[in-house]
Every structure is written in C-alpha cells, then in structure tokens.
1. Can you rank 1, 2 by Kirkwood radius over Cα pairs in Å and just name the one with the largest value?
2. Which structure, out of 1, 2, was helix-only ellipticity at 222 nm (-39500 (n - 2.57) for each DSSP H run of 4 or more, over all residues; to 500) derived from, given a value of -9500?
3. Could you figure out which one of 1, 2 the value 0.7 for distance in nm of label points 7 Å out along Cα→Cβ at positions 193 and 209 was computed from?
4. Taking distance in nm of label points 7 Å out along Cα→Cβ at positions 41 and 249 as the criterion, which structure among 1, 2 has the greatest value?
5. If mean count of other Cβ atoms within 10 Å over residues 65-72 is calculated from each of 1, 2, which structure is the one that comes out at 15.4?
6. Assuming 5.2 is mean projected area of the Cα convex hull in nm², for residues 145-216 alone as calculated from a single structure, say which of 1, 2 it is.
Structure 1
Amino acid sequence: MSAQTPQELSMALRTSPFGTHRSRRAADHRYFAWAGAAAFAVVLVGFARSFYLKFLFGTPALPWLLHLHGALMTSWFVLFFAQTYLVASHRVGVHRRLGVFGATVAALIPIVGVTVALRFAARDAHLAHVEGPPPLMVMGFLFAALLVFSTLVGAALLLRRRRDYHSRLMLLSCLSMIGPGLARLSFQELPAIAFLKSGGPGGLFGLDSLILYACVAWDTWRYRRLHPAFLAGGLLIVALDLPFIWMLLSSPTWTRIATWLVVRAP
C-alpha cells in the first residue's frame, strides 16, 4: 500500500464515516457554544445596569445575597462554556471532574434563588404599588423557573452517560435562565419588537422562546428528528411563558400560600 500524503489523509478522514462523525461532533460543539452565548447575552444585557456594569451606571449597592445569587448564575454559564470546550478538546476526564463542582453549583442555585425570592417578596409585599407584576406573583414565577432549571439539570445528571441527552439538557438549563434577564430589557425605543419581551400572542414568541425554537429547529434539521430531550425540556421552558402560569400565580390559592411562605421566611 502506498503512503498517503497529508492532503490525501485529510480528505480520507472527511469522507469516511469516522471523519464525518468527527466533523458533526465539532459542529455540534460550536452550535452549543453559540446557543449558550446567545442565552448569556440576554442575561448580560438585562442585568448590566443592576449587576454586571453597575459601576458605570451608579446604581445602588446590592446586598451580599444578591451578589452571591448573581455569581452562581454567572458561574453556571461559565461552567457550560468550559465543559463544552473540554468535550470538544477530548478532555473527558477533566470534564467529569469539573462536573462534580458543577453539580454543587447546580444544587446551590435553587437554594439561594428561593432565599432571594422570599426575602425580596417579604420586603416589597407591603407596598401599595410596585412597578411590574405584584411581588408575590414574581416570587411564584421565580420558584417555577428554578423548578424547571432543577428538573433539567437533574435529568442531565441522571443521563450523563447518554451524551446526546446530557448535552441538550444542559443547554436547555442555560436557556431556562433567560427569563429574568429578558424581563429587565427595555424596548421603549423599539416598540415594533416589544413582543420579544411580552411574548406576543399566547406568550409564545418572547426572545427566550425564539432562541429555544432556533436551537430545536437547527438540531431537528441536522439530525432529521426532534430529539426527545428537546421535546420534553423545551415544553417545560415554553410553559413558563404561557398565560396560565400568571393566571395560577394571581389566584387566591397562590396568594395564601405565598403569604404563608413570606411570613415564615427567615
């Protein structure tokens, strides 16, 4: 057998099943990274004034609990990018070891998030008028968002040996965190696209949902099937934007439950 030149070897790898598989995996890693970056961009812009760039806007100082909450949420995106890079670099051992730290962060996020929601609902619940939805409704929405995040991460950890499920569920966990950042964006100068914040008809066309739809559409087109992880996880995230959530959170039943929780909050 004659020796192959580097050009011939490269061509053989690209045209062989193995080469095609590697190229597809590389494209997947880029896709996950870009999708995560789009999600983080919404969070970054939404919280720029109050957290990330507050030193430029002169906004009031934040309590330490909010700094911890913001650091944990940001760490989750940093971990997602780092883990995506490690898998793309075939450093699976490091990826798994870092995953132990990631699981700890994932456990802390809902604990700290619930504490933040309770404390600030207790602070604002007595006010006669608060800009935006009532504090108890906001608290309920944050609880629901944290539940969706925890469900997605928990499923991803349980399915960590099934790479196709694990990677998609971890991406969905990042997408589930867009809502609070989106709620802080202002579209006053661009009223034509204000629906990106409100979600438009049925709450189905918010910016967070559009990013999700783009990810699902690309993945489905690429693999010629809708992946079950995207189907189940996507429905969970979309449900957060549907009107029935706000109807439930405005009900007397939720008001009584939320009031009980706030009164007993530390």
Structure 2
Amino acid sequence: MVRPIYLLRFTKTKITMQYLSPEEIRSQRDQVKERLIQYTGPTIRHGFGRAVFEKYAGQNKNIAVLDCGAASGGFLKDIAGAGFNNLYAVDIDDYLNLDTKKIVKEFKAADLSFDKLPWPDGFFDVLTGWCLIPHLENPHHFIREAYRTLKPGGLLIISLINVASPPNRGYFAAHGDFPAYHERNNHIAIITPAIFKKTILKYFTLVGTEYFITPRIFSGWRGSIRKILMAVAKKLGRQTALENRWGAKAVYILQKKT
C-alpha cells in the first residue's frame, strides 16, 4: 500500500517495513517501487475493503472515487470488479501495476502529508485511505484535504490501528508502547479516540465503524472457541464488543459536514 514514508523488505516469512522520510523515498525510488508494486495490504488482500466500500457507497457505479495511498492499486481493482468505473489514485509516486492502470481514470503524484490533493474542491464522492494515516507525518493535513476535495455529504473511509482495543490498552499498560508502533515498524502517527473526536470529527460525521479481524484470530483451538463466541454474540446482536477486542484495525466511515 502506498505510503510517503516507508520501505518494504521481503523475507521468507514476513514483510517488514522500515521508516523512510519523503526525501529518502525519492532518493531510493526504484527500490521502493520494486517492492510496492507487488504489495497489497491485508485489509484489501482479504476482501474486507471491498466489502466495507460496497456496504456504504451505494448503488451508483459512476461515483468518483479517489484511493489515497493506492500502492499497487489492489483496492481499486477490487471495486472495479464490483462495477465501479470512475476511479482515481494518488500516491507519492506511481506504484500501480499494469492491470490497475487499465481501470484507473487518472493517477496523480502527491505527498499526502504536505501537498494539496491535485484536484479541485468538491470533486469526489468518496475518498479512501486504507491504513494510510498511521504512516503519514502530517495526517491532519490529509484530513483537511480530504474534506476540501469531497462533495457535500461525500464519504471518507479510513482504517486506523485499533489502539483503543482492550488487548492494546493492556499491552500499553505493561510495556508503555503499542505493538503496532515498535521501533522496527513504519507506523508513526497515532490517533487516539480523543484525537479522533477533536480533529477528524471537526470536519466529518461518523456514520459507521467496522473492524478488520485477521483470519488467523480464528485458527487453532483458541480460534474455534472464538468462532463459537462470535456466532453466539451475533445471534444476540452483541458482536461489536468482540469485534473491537479482536479487530486489528478499525475502519471509520465518515460523511463530510456541510
């Protein structure tokens, strides 16, 4: 996924990410592009991004959609498969793979922490940022630009590290840090519930929250127990607490205030 601040390193077992400044990204352009053109984040890889988008975006397939931090373009390819056809992408550089280039109406390069989005006011119906904000040096600039370029009542869909979940709060109490922000990780911007309310909700109204739970949470014998607990909770209409506990990321669906 495209970020203006990181480099991916592939190993046999996992992908690790090293923090890079925007200047370092530009100076290592070929190396960064070689990795990002192959990369799709887990939220998109498991189809969760497409499911959330289709749930909230409505039936009009011609709406103008901008994916911010598009990387290889996996999300745009997914929703193109669902019939959406007015698609745009932005990132610090062009990492779109060849398949995605065929379905994207326009790509433009911009550093999302500092540059203005290169489109006019009120241009888009929906903006998306899949785990983009934790990688930005200036996420509040991006939020203001999202507000500017959305049409009245337009939607902003963003995913954030679920730092307020009970496991994350417990980990922080024990270690004084969050596991998703360790020193070898490229996450640098933390949005707590209070920061969310006084910055993002200054411009947007929250219309929905969804939680991305990685499939491995339901593997093994512990996972089998979790499946049973989730099934019971859904029948009782009380699954939100478990989704918050197990969700690695929280996805917020926000509507531009008018």
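1. Numbers: 1: 20.4; 2: 18.9.
Structure 1 comes out on top.
2. On the way: 1: -24500; 2: -9500.
Computing helix-only ellipticity at 222 nm (-39500 (n - 2.57) for each DSSP H run of 4 or more, over all residues; to 500) on every structure in 1, 2 gives -9500 only for 2.
3. On the way: 1: 1.8; 2: 0.7.
Comparing all candidates, it corresponds to 2.
4. Working: 1: 2.6; 2: 0.4.
Top value of distance in nm of label points 7 Å out along Cα→Cβ at positions 41 and 249 goes to structure 1.
5. Details: 1: 15.4; 2: 26.5.
Of the structures listed, the value fits 1.
6. Values: 1: 5.2; 2: 6.5.
It was calculated from structure 1.
Where a number appears in this text, it was derived from the coordinates with a stated rule and is not lab data. Note that the coordinates shown come from a computational prediction; the quantities given were computed from them, not determined experimentally. Cβ atoms are built from the backbone, for glycine too; each structure is taken alone.
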